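Next up, some structures in C-alpha cells.
What follows draws every value from the coordinates through simple rules; no lab data is involved. Everything numeric here is computed off the predicted structure, so don't read it as measured data. Cβ atoms are built from the backbone, for glycine too; each structure is taken alone.
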Structure 1
Amino acid sequence: MIKIIFVCLGNICRSPMAEFVFKDMIRKEGLENEVYIESAATSSEEVGNGMHPGTTTKLREMKIPFTNRKARQLTKDDSEKFDYIIGMENSNVRNIVRIIGHDSRNKVHRLLDFSENPRDIADPWYTGNFDITYQDIVEGCKGFLQWIKERTNE
C-alpha cells in the first residue's frame, strides 16, 4: 500500500482539500485499497480545529466527498509511516524537513512539482480565494496520480 500525507501550514485549508480531492481521484480509479491518504500541518496553531468553511464549501460545490476531521501536526514518526510527504509550498517543504529531519529517502515533494507548471499553492486563509486553491490542488493531484501510476507500472 502506498501511504501519502499532504501537508500545509495549519491543516485546515489546502492539505485537507488535497486529501479529499486525491481520495476522490483514487476512488474513481478503483485504487482505494492500494493508497492510504491523510493530511497534517507544520504548525500547531490550528491543531484540533475542523476544516476552514471555505474548504468545506468548495468541496461540497465540486461534489467531493469528505468527512469531519481535526487538524493535526506532522510528527517525526510520520516520516517512517508515509511513503510520500507532499507540501503545498516551499515554506511547507522547509518546515516538513525541520520536523522530520533529513529527507534521505526523497519522500518530501511540493504538490505542484508534479504539474507542468511547478509553483507554490497560495494559502486561501490569506488570499480568500478557494477557487484558485482548488484548481491548483486538482492540477497537482492529477500530475501526482499520473506520476504514481507510472512508477507502480514499471
Structure 2
Amino acid sequence: MTAEPLPDWFYPPPGGWTADDMDRLPAAAPRLELLDGALIMVPPQSSFHSRVMMRLWQALDSAAPTGVSVEIVSEESEERDRKTKPQRYAEAGIQHFWRIEKETGLPVIHVFELEQATGSYVPTGIVRDRLKLDVPFPLDIDVKALSR
C-alpha cells in the first residue's frame, strides 16, 4: 500500500507561508492557522467554541468600528492562544486583545490593552457576567449568553 502524494498547495512557497497565501488555499483544505510562516492544522471546533465565536461575532459586528483580536482558547491551542499569539499581536501593534476561556462550562473573557512603553499587553479585566467597555468602542455584552 502506498500513500497518496500530498497536493501541490500543501508545500510552502519560498520564504514560508504568508497571510496572502492563506487566501489562495482551496476550499477543500483542512482548517489551518498561520504561525511564524508555518501552517498548523487545527482540529474541528468544539460546540462551545463555535457558539461563543458566532454569538460574539454577532455582538461585535454591530458595535465594532475597529478590529479587536479575539482568541477562544481550545484544549489543543492553549499554548498558542495564551502565549504565542498575544506576543505576535502585541508586536503587530494591535491595541486590544481578548482571550476567552471556558470556566465551569461558561465563557470568561480576559481583557488586555497594549501598553505602549513596553509593547506588551496588560490585563484590564477578567469578565464572567457582563462585558461593558468604553474602549476601544462602547460595548455591553452578556457574557453568559455567549454560550447558550
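Which one of 1, 2 has helix-only ellipticity at 222 nm (-39500 (n - 2.57) for each DSSP H run of 4 or more, over all residues; to 500), as calculated from the coordinates, equal to -13000?
Working through the options, I get structure 1.
OK, next. Given that P(r) over Cα pairs in 5 Å bins from 0, in percent, derived from a single structure, equals 2, 8, 16, 18, 18, 16, 10, 6, 3, 2, 1, 0, 0, which label among 1, 2 identifies that structure?
Structure 2 accounts for this read-out.
Work out relative contact order in percent (Cα under 8 Å, 6 or more apart) for each of structures 1, 2, then name the structure with the largest result.
Result for relative contact order in percent (Cα under 8 Å, 6 or more apart) over 1, 2: largest is 1.
Okay, next question. Match the computed value 3.7 of distance in nm of label points 7 Å out along Cα→Cβ at positions 26 and 114 to one of the structures 1, 2, and report its label.
Structure 2 accounts for this read-out.
0.65 is what came out when FRET efficiency 1/(1 + (r/R0)^6) of positions 2 and 50 (r between Cβ atoms, R0 = 30 Å, to 0.05) was calculated for one structure; which of 1, 2 is it?
1
Still on this model: If you work out distance in nm of label points 7 Å out along Cα→Cβ at positions 18 and 58 for 1, 2, which one comes out largest?
Largest one: structure 2.
Looking at Rg/Rh (Cα atoms, Kirkwood Rh), for residues 34-73 alone, point out which structure of 1, 2 has the largest value.
Going through 1, 2 one by one, Rg/Rh (Cα atoms, Kirkwood Rh), for residues 34-73 alone is largest in 2.
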